[in-house]
Structure formats: C-alpha cells, structure tokens
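What follows are several structures.
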Structure I
Amino acid sequence: MTDLGNISIASKDTATFGAGCFWCTEAVFLQLKGVISVTPGYSGGSKVNPTYSEVCSGTTGHAEVARIVYDTTQITFADLLEVFWEMHDPTTLNRQGADVGTQYRSAIFYHNEQQRRIADFQKNKLNESGRYDNPVVTEISPATTFYPAEDYHENYYNNNKSAPYCRIVISPKIEKIRKEFGTKTK
C-alpha cells in the first residue's frame, strides 16, 4: 500500500456529482471533513475535451459536476450523498434556481456498484418519504470520462467571495450545510 501524504490509497475513493452550477457544488463539498479535493468539471456528454462555453450551450450533453476525492476513514459515500440531496433541489429536471439546461441536471455518476446501490437506495427512500411534492429526478449513471474545467473555475468561491453570485447563491448553501451537518464540516 502506497501512502499519499497521510492518506493511503486504500482509504481514498472518488464521487462525482452534478447539482447545478459546479461552483456551488465544489464550495459545499470543500466544507466537509474527510474531503481531500474537489475538482469542477464536466461528465456525461459526448464531446471530447469540452469547453465551458460549449457545455453552457447545452449541446455537448455534459453536466457541470464536481469530482470529489475523499478519505473513506473519515466520511462515507452515503454521508456525501446526504449532503448532495440537501444542497440542491433533486426534483427539478435540468434546472437549479436560475440555471436552466441539461448541463445543470441533478446527477450521480457512480464509480462502482456499491455507490450505485447506495444512490438508488437513498433516492428511493427520498421518494417514499414524501419529503418533496414532486419525485426526485436525479440521474444515476455510471461515471464516464471526467474533463476538468478550465483553471479559473477551480476554487471559484474562495477566490471570489465578494462576487454577487457567491454572496447571494453560494454562501447561503454553505451556511445551510454547516447548520445541517455541523459535526461533519471542517
């Protein structure tokens, strides 16, 4: 077993989520204990090496996603999913707030069969719970090629906290997650 810093390869895993704008998704998951890195990017489409403007056009089939590398000894995939469900509206098809289009769809791109089973189980439980007036429409699909977004998207919230989008949209999401999952946040 090879060590990467203090984390062994055996205790690392990857999750890929689409929950609307990847700036929000990245910022929220960076708040969690056990999250090693979050990379904004694109998955689920057909174009090789898409650009941000191509993905935003809605013609590539990609979703804006965050690829999350996490330490399984500190946080589980199920824990990450609980935050995923809470941070966005999984009942709106191809829309999160003012962001509209397939690139903003709610999606879980699973990396193994265990992740698929956990995602299906939690989605079914949410639908059975009556928590939402409408059914959860989150796509659950196998992980496909992940394309990292352009450099200026990485760590967007931390680099632009005073920008209106960050103050109005991202900051409230972070506050909500800190309140709901306080013991799991950094």
Structure II
Amino acid sequence: MNFSEAQKTGSNTQNLETATLGSGCFWCTEAVYLSVKGVREVASGYCGGKVKNPTYREVCSGLTGHAEVIQLKFDPAVISYSEILEIFWNTHDPTTLNKQGADEGTQYRSVVFYHSEEQRKTAEAYKQQLDKSGVFKNRIVTEISPVETFYKAEDYHQNYYALNPGQGYCQYVIRPKVEKFRKQFAAKLKP
C-alpha cells in the first residue's frame, strides 16, 4: 500500500499488526485473505522449520519442518485478530493432522504462529471454545506456536490464484474454496 492508498482508506500503516497462519496450501489461504477488508498485505511463505532460506522443493519434501503459511498485515481498527482467526478456522479442516484435501505432509499442517502473548491467548482460547462447542466432529489439531523466521516464498507463488486462474489446481481446489468463503463471509469482503 502506498501513502495515497493509506490516505484513501484512512489507515495508518504504522498501526498494522501481523498474523502468520498455515492451513494447507498457501495458494488457497492467500486467495482467501487477499479479499478481506482490513487486510493490507499478504505474502506466501514458510515458517516453523529448521533450514534457513528453504526453497519450495525443500519444503515439499517434508524434511525441513516448515509449514506453508501466509503472513498478513492487517489493520486492527478494521478487522480484529479474532476475526482473522474466525476466517482461518472456517476455511480449512483444523481436525486433520498434516493434511488438507489431497495435500498431505507436515508442510500442510494447520498452524497459528503467534506474534505476541495476546495473540497466543486469543488463539488458544478460540481453539478451546471451538473444541467445546462441538462445531467440528473431531478434535482440533491446530498447532499454536511462537512465530519463528518467516521466509517469503519464491515470486511465482505470490498472488498465485489471481495470476493463474486457468490452472487446474486453481479451478478445482482454490476456486470452490474462495467461492464458499465469499458466500460465508460476504460482510468481511473488500468493496
């Protein structure tokens, strides 16, 4: 966002907060959050592993320990961290360990990497509340861990869905997920 965009939206880029979330393939997660009101930036990348500057190929091997994640900057005056988490838990299956749809491996795990003690408490309370509510048939396995180094993925992964709408994975996996999200969260969409 440049200065003139910040003026138009009335937001101050210095007041943005950061969230880092993994919910399967980062292309899917990025496509959802790019359209959320109050979300200013979204980057696909890797977090939670033991290798410095991992490549996509290395992360896909499952040997680096990284999860595919998105890191987003959001304006808490427009959307709260709790609302960011509400979208997170409603746009993937947080009850499947290391698996989302046909994507399997630790790199596809459900994970919240928190940036503050407040985010940790919010994520843990939300997870506990969902488990008690019985919304999901099975227990939530989402990992809640402190954020470590976030490594931005290669350029061709950024804004993947918008730049590759005709690609098979985009048509058959991402598009239905985005359409479902848009119906369920219409009030949270950017104009």
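Where a number appears in this text, it was derived from the coordinates with a stated rule and is not lab data. Quantities reported herein were computed from a predicted structural model and do not represent experimental measurements. Cβ atoms are built from the backbone, for glycine too; each structure is taken alone.
For this structure, a couple of remarks:
- When mean count of other Cβ atoms within 10 Å over residues 45-52 is calculated for each of the structures I, II, the largest result comes from II.
- Of the structures I, II, the one that 14.8 was derived from, the read-out being mean count of other Cβ atoms within 10 Å over residues 125-132: II
- In terms of FRET efficiency 1/(1 + (r/R0)^6) of positions 117 and 149 (r between Cβ atoms, R0 = 30 Å, to 0.05), the structure with the greatest value among I, II is II.
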